[in-house]
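Asks: Below you'll find a set of structures to go through.
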Structure I
Amino acid sequence: MLWFVAIILLFPLRDFGQQSASLQEGESLVKAVQNPVASLVSVPIQDNLNPNIGPLGRVQSVLNIQPVVPVRISRDWNLIAGIITPLITQPNLSQKDQSTFGLGDVNPTFFLAPATVHKVIWGVGPAIVMPTATSSVLGQGKWSLGPSVVALVQPEHWTIGALVNNVWSVGGQRARPAVNQMVFQYFINYNLGKGWYLGTSPVVTANWQASRGNRWVAPVGGGVGRVFRLGFQPINIQLMVFGNAVGPGVPPSSPWSLRWQVAFLYPKKEKQKAASPD
């Protein structure tokens, strides 16, 4: 799938800039895909490749299927449900050709957000980690729960915001270590027009149970993305590269990562007003 992302980024397809009406639609859609609590159904497929792990330089792959579905629960409030389902290829760091592939721990998150868009857009709700991993090396074996908060602003061509959650283990396998971990993702996008944008959205993590030198993973970097139509289907693609400014030595971590994403978008169709009689 990585070749598909590269081709779309390098070669022009039908984009939203061909007509003025399409341009306006495209600009609003670009803003919506950059807003985690927008009223937009999307199905992102995101692969995170982490190379050069351990003495044998193995590569880890985490393919996240993460649909986002907003539901209008009242006149004033939306509930946004996002579920991250990871498919992980975890290399054996002491064996050159052995890896474990399977389902990781599924991570649902729910945000309660105002239905009316204000200058500061926000949402708050629970983050959950479910012990669904098909192998002990692919998950934590614990039920975990904690709060999640997102906030952002979208002035002019920009989208600037952050999402943070912290979960604690509340059940699961007694023999597995307790969980106390934070995820912090800041995102900055600058929209160039015609569906193109530059952006950064590194995922900073902290394992509060680990020793100080092995607690943080802090990537820096960014890349490019594009929103366009492939036939009738709106799609958002992006390609980003990150280097780990901080990473644990135990277990060994990758010095850099490559993230590519293809997201299928299903914008809400506006109801047309009935024409008034003459």
Structure II
Amino acid sequence: MSQVDPRHSLELLRPEVDALNGRIVALTADQWQAASNCAGWQVADLVAHVVRNGWSLLTFVQRGLAGDPTSPFGQAAAGLQEEIKASGPKAAAERQERETSEMISLVNGLSDADLAKLATHPAGPRPISWGCTQRLVEVAFHHWDLRRSLGADEPLEAGLASYLLGFMLDPAGSSIMLRPVAEGRAPETFRLTSITDGASWRLTASPAGRIVEADPSGPAGVSVEAEAGWLTLALYGRAAVEGPRFKVSGAPDAAQRFAAAFGG
């Protein structure tokens, strides 16, 4: 059973948003227009994306409660993202603060039955409870993206990373990390181990999707071990599993196979 609690996810979200907003409002005009670590995006695009995602997931919750199947993602939100970018750092941070507070207040008043209601996401229907932790995922990784864009080079905080791994790799969950890999690739099985807490997962990645196997101890063609903060980034395509931060074993091209399945 998953140890992820949507209300606890929002408790973790509050300080993460506060820290992110502090960095956003401190951006200079030159930094706002500089290239980010996300290919093709300025820092302004990165900030606009994560702030817009806050609106999308707040609206995801609201529409799920109302039984409205309209999606608040993709093209439906493209214009809003451009508006946020044009508004500048201060207004973007203020909007993110306002909508974060609104989402936390709304969710904290919901029953378990309400949290189980489904809402619309491009990857398929998801429960409102999922949206709470997915918002934490988005903020945590894009906060890291902003820090990296400004020159930092450290992993996610270990406790937060361990919590996110439990969500992203929940065998019974519906994480967007389980999307298919490129067509034409043979199925690959990976074992991921966090040396922070000893947690381990086994995934089979194929064009049919990434499946988190119930038994992490079964056979795997590639094994990757790292601290939770780096392992989480590798899984999200933000870090290559080469170098001293990772222990990789299996096929001679194990690191390349991992990159093909998860990015990085």
Structure III
Amino acid sequence: MIVLKSPREIGLIREAGKVVSEALARVREVAVPGARTVELDRAAAEVFQRYGAVPLFKGVKNGRNKPPFPASVCVSINEQVVHGIPGERRLREGDIVSADTGCRLNGWCADAAVTVGIGQVTPDVQRLLSVTHETLAIAIREMCRERKWSQVAAIIEDYVHSHGYSLVEKFVGHGIGRDMHEEPQVPNFVSKALLKNDFWLEEGLVVAIEPMVNVGTKDVRVLKDQWTVETKDRRLSAHVEHTVAITANGPQILTLPEAQTLNAACPSAYNLPLRD
């Protein structure tokens, strides 16, 4: 069941979103050639500790008899899609790195992700990053204009495919509030399952929207660490995410340094500050 949030509750999620935004800003500062991926995790953990926020990912279990996730941030590099475990691996010039993190503050959760280039990246890599960020921007913009999520998902899917890329289908966005994962599921593509479980874009809805865009196949596999997910063809993948609420004034992005509400006019997707 989808639980709609009151303006007060959205405000509390927004407070958690500010902390997530600051944590990702620190991660971006640390994400330079030569940095170890564990340093990105430590940077975010320090922000959470300073605010008394609880990291959402640390200790999460991925099924029976599987190890809990050991870090505050998922750090996924190049062909890795999501759930990469931070460690001693060093970032190299030309890599792309996805950092996904979330926290609970005063009982409410927020979740966001960003993919950035390390040093100088090739034009092809920059194109992937640009299309992925624009995909999320377009999704948020279209929430102003459409009535059901399936209509937004169709626009997302068409946009990504028009650039020759694919969308990961095994992992999708989600509702968020008291818990990190709530109803509804928020896919970036149209399927029979979505059409059967479609939902209205109505005031009080809070969702984490997170397109994962692949250069090649949409198919993925889980590595031996039982967490890290990579593309089956080992081609590049990028992942971005924001927690977004629908308010009386339009969709509001809750995981930016300053909350931004899109009114009915809905500015161009390209003007949204999705990179903070």
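Nothing in this text is a laboratory measurement; each read-out follows from the coordinates by a stated rule. Bear in mind that the values here come from a model prediction, so they are computed numbers and not experimental data. Cβ atoms are built from the backbone, for glycine too; each structure is taken alone.
Asks: Using the calculated result 20.1, 79 for Rg and Dmax of the Cα atoms in Å, pick out the matching structure from I, II, III.
Replies: Numbers: I: 20.1, 79; II: 18.4, 52; III: 17.3, 50.
Here the read-out was taken from I.
Asks: Of the structures labelled I, II, III, one was used to calculate helix-only ellipticity at 222 nm (-39500 (n - 2.57) for each DSSP H run of 4 or more, over all residues; to 500), giving -9500. Name it. Don't skip to the answer; put the middle values down first.
Replies: On the way: I: -2500; II: -16500; III: -9500.
Going through each structure in turn, the value belongs to III.
Asks: Identify the structure, out of I, II, III, from whose coordinates FRET efficiency 1/(1 + (r/R0)^6) of positions 141 and 229 (r between Cβ atoms, R0 = 30 Å, to 0.05) was calculated to give 0.10. List each step's numbers first, then the result.
Replies: Numbers: I: 0.10; II: 1.00; III: 0.60.
Among I, II, III, the structure yielding 0.10 for FRET efficiency 1/(1 + (r/R0)^6) of positions 141 and 229 (r between Cβ atoms, R0 = 30 Å, to 0.05) is I.
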